[in-house]
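All of the numbers you see were taken from the coordinates with simple rules; none came from a lab. Note that the structure is predicted; figures quoted are calculated from it, not measured. Cβ atoms are built from the backbone, for glycine too; each structure is taken alone.
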Structure P
Amino acid sequence: MPVNEWLIRLFVRPGSAPESVLRSRYGVLSGVAGIVINVLLTAAKCVLAAITGSVAIAGDALNNLSDAGSSVMSLVGFKIASRPADEDHPYGHGRVEYLCAMGVAVLILLMGADVAKSSVEKIINPQIPAFSWTVVAVLVISIGMKLWLALFNRAIGKKIDSGAVDAVVTDSLGDMAITAVSALSLILSHFLQVSLDGWMGLVVSGFVLWAGVSVFRNTLTPLLGQSPDPADVQSIVDKILAHPPITGVHDLIIHDYGPNKRFVIAHAEIPSDIDVMLAHDVIDDTEREIQQETGYMCTLHMDPLVVDDEKTAVTRSSIREIIKAIDERLSIHDFRMVSGPQHTNLIFDLVIPYAIKMPPADIVSRVKEDIRRLDETYFAVITVDRSYHSPA
């Protein structure tokens with residue numbers, strides 16, 4: 001949309017500053033646009049509610065007022081989130097965005113509850129609201145304004161991947177439905193001469209509460225810690241494996257401390273006969289490249305892997321067949337064989353995805369039994385490991 005691009009060029013000026021600064025500008029622009037639009041709509045709908053006596057329109061006005069407050073909260077949140085890391089907050093302030101989005105959700109829920117209360121009172125004491133085509137026209141215009149706000153914020157959200165901006169999009173789409181219901185209530189009540197205002201108000205409150213719950217749920221997930229995007233994980237794995245002599249990657253974890261502040265930790269498998277200084281240089285180069293290309297701070301742990309011992313390779317392959325027979329999603333890493341006079345210890349980590357519902361203790365017990373059937377002198381020392389990301 002030309003207007004959207006013009007506003008972005010005017011106030012954000014893409015390419016004129018570091019990514020973190022541009023992100024803050026996008027957030028501020030989103031907040032200011034929300035404040036202006038919602039203050040105008042609140043004023044207009046308060047006047048319409050006073051003229052018609054419609055509780056649905058009054059509820060819609062309250063919802064727009066809360067949206068203006070949400071935009072203020074979002075604007076302040078982006079300004080705080082853009083602050084650099086300091087001694088007390090070494091991981092930065094990025095998670096403030098999530099907290100602001102959660103604050104928006106709480107405001108939406110409070111407004112939904114208030115509209116529901118007013119609607120029930122209107123059902124108990126019904127009145128037909130005053131009708132005017134002018135009022136209907138203003139409501140239709142407000143739907144158009146909310147549509148623009150939703151599209152504008154969606155464009156911004158695609159550029160900065162912000163939960164706070166996504167919350168505004170959800171809220172704006174919900175507001176369009178609310179205003180449409182208010183207009184429909186006014187028209188039907190006039191032509192049918194039946195008070196539908198209270199019932200329509202309940203529908204409005206349902207939309208508001210649904211939007212609040214959706215925003216709250218979507219914001220809570222990254223705060224609790226969510227599985228990273230499988231495509232993102234695969235991209236990082238591919239970048240690591242692009243550096244010989246690295247032959248494998250496991251125990252990959254992505255820590256999210258808010259937008260533009262993510263950490264990657266992984267174990268890189270390297271043949272044990274490689275010179276340790278050469279291996280260290282490869283690890284350093286890989287960490288540096290991932291940070292430059294993705295912006296993620298990267299720390300790799302070097303895991304030596306025995307590759308020139310035929311017995312170890314054959315046994316490792318047999319163990320993999322055993323666990324795949326139990327469940328294809330199981331995997332092993334850090335495999336070692338320590339031979340003794342009476343038995344041989346097979347030491348390895350067994351990765352059990354959370355999607356597998358079989359108790360880990362039962363899986364370990366079965367793996368050990370199958371290994372003993374393979375060779376009675378084998379003694380399995382198994383460490384259960386959990387995957388911190390979904391499979392790509």
Structure Q
Amino acid sequence: MIENKNILLGVSGGIASYKVLDLCSRLKKKNANLQVIMTPAATEFVSPLSFETMAKCKVYMDMWEGHHESVHHIDLPKWADVMLIAPATASTIGKMANGIADNFLVASYLACEKDVIIAPSMNTQMLLNTATQKNIEILKSYGVKVIAPESGILACNTVGDGRLEEPKNIVEYLEEYFTNKDLKGKKVIVSAGPTIEPIDFVRYVSNHSSGKMGYNIANEAKKRGADVVLVSGPVKPFDIKGINRIEVKTNEEMKNAIDENFNNADALIMAAAPVDYKSSIVSDHKIKKSGQNLKMEFVENTDILKYFGNKKTKQKVIGFAAETDDLIENASAKLKKKNADYIIANDLTKAGAGFNMDTNIASIISKDNIKNLEKMSKTELANQILDLIR
């Protein structure tokens with residue numbers, strides 16, 4: 001999504017300038033094209049040579065340096081697909097808001113007809129100052145997009161808002177910015193991770209689902225403009241901003257959370273791995289060892305996919321089938337039994353497929369078609385699945 005995009009990066013003079021070297025590295029790994037402009041103050045924190053090395057480009061600083069071949073503060077904005085200013089200090093924000101073009105960066109901003117994104121970074125009191133807040137609001141009214149700063153420990157050894165957003169999150173923001181918003185206006189429910197069913201006060205039944213597939217689907221759906229509700233079982237949380245995440249534990253909790261959002265949804269993607277069985281009796285205390293074998297009775301849980309497959313009206317319902325044998329036959333039977341629109345089938349015995357992996361090998365099965373996919377990342381597979389609900 002960022003590959004071959006032209007990003008004009010403006011660096012202003014704050015202690016967070018050093019973090020932008022990491023941002024450059026991440027963007028280059030995504031095969032973005034970079035041009036860098038530094039304010040004079042920025043060069044006091046990080047050398048231009050460091051940015052030339054990381055961004056693999058010339059760094060522009062002096063508006064008065066002689067250039068016979070072109071006028072760079074005009075030509076660079078024309079070259080760019082987007083202009084990103086990180087960190088955006090209070091001084092730079094103030095100049096941008098008031099049209100003060102006394103350095104190469106702000107002059108380029110004023111000449112830029114493309115979208116401009118700023119990532120503010122400064123001391124908390126400076127950020128909260130009425131003048132700074134007013135200037136940010138002025139820029140927003142001009143159409144400038146703002147990546148809000150984080151809260152944390154600042155360079156002045158205080159804790160508060162004002163930290164530059166982490167480079168990985170800025171890259172995520174840019175990826176979302178460049179993604180086609182073909183799901184805008186659609187509400188998508190995604191389930192992820194396992195469920196757990198208690199046996200006693202300390203033990204439970206669950207499975208190995210990591211939630212990676214569901215979280216990738218939710219993240220990609222958000223990038224593509226969907227209104228996303230993520231119903232997540234107990235997994236290590238993935239940081240996805242801008243979605244409604246509902247955390248659940250048991251099958252019943254997952255079913256109820258989905259049910260509360262289902263009627264006005266356009267699609268349900270059941271990437272979760274709900275537990276099929278639960279103990280018929282749950283002890284309210286820890287079951288002690290007795291020296292004897294322990295016998296327990298398990299009863300079937302509510303079949304969440306089947307429940308919503310039968311309840312759907314306008315919604316598309318997509319389920320998953322993780323199998324160890326007879327993949328297509330079992331998945332096709334599941335499609336019919338659960339009244340789903342699609343089943344995403346994967347063979348757990350294949351290398352690169354299954355739980356806790358970053359890749360998967362899947363087949364997309366519908367009533368009329370079977371599409372076998374090559375091994376791909378779960379992010380790529382997520383987009384293949386989301387294409388089904390456009």
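Annotations
- Here the criterion is distance in nm of label points 7 Å out along Cα→Cβ at positions 33 and 361, and among P, Q the highest value is seen for P.
- When Cα Rg over 2.2 N^0.38 Å, for residues 49-104 alone is computed for each of P, Q, the one that comes out at 1.68 is P.
- Computed -22000 for helix-only ellipticity at 222 nm (-39500 (n - 2.57) for each DSSP H run of 4 or more, over all residues; to 500) - originating structure among P, Q: P
- Label whose coordinates, when mean count of other Cβ atoms within 10 Å over residues 41-48 is calculated, return 17.1 (choices P, Q): Q
- Test item: mean count of other Cβ atoms within 10 Å over residues 17-24 calculated as 21.8, pick one of P, Q: Q
- With respect to mean count of other Cβ atoms within 10 Å over residues 153-160, the largest value across structures P, Q is given by P.
- Comparison of P, Q by mean count of other Cβ atoms within 10 Å over residues 25-32 - largest value held by: P
- For 1.21 (Cα Rg over 2.2 N^0.38 Å, calculated) the corresponding structure among P, Q: Q
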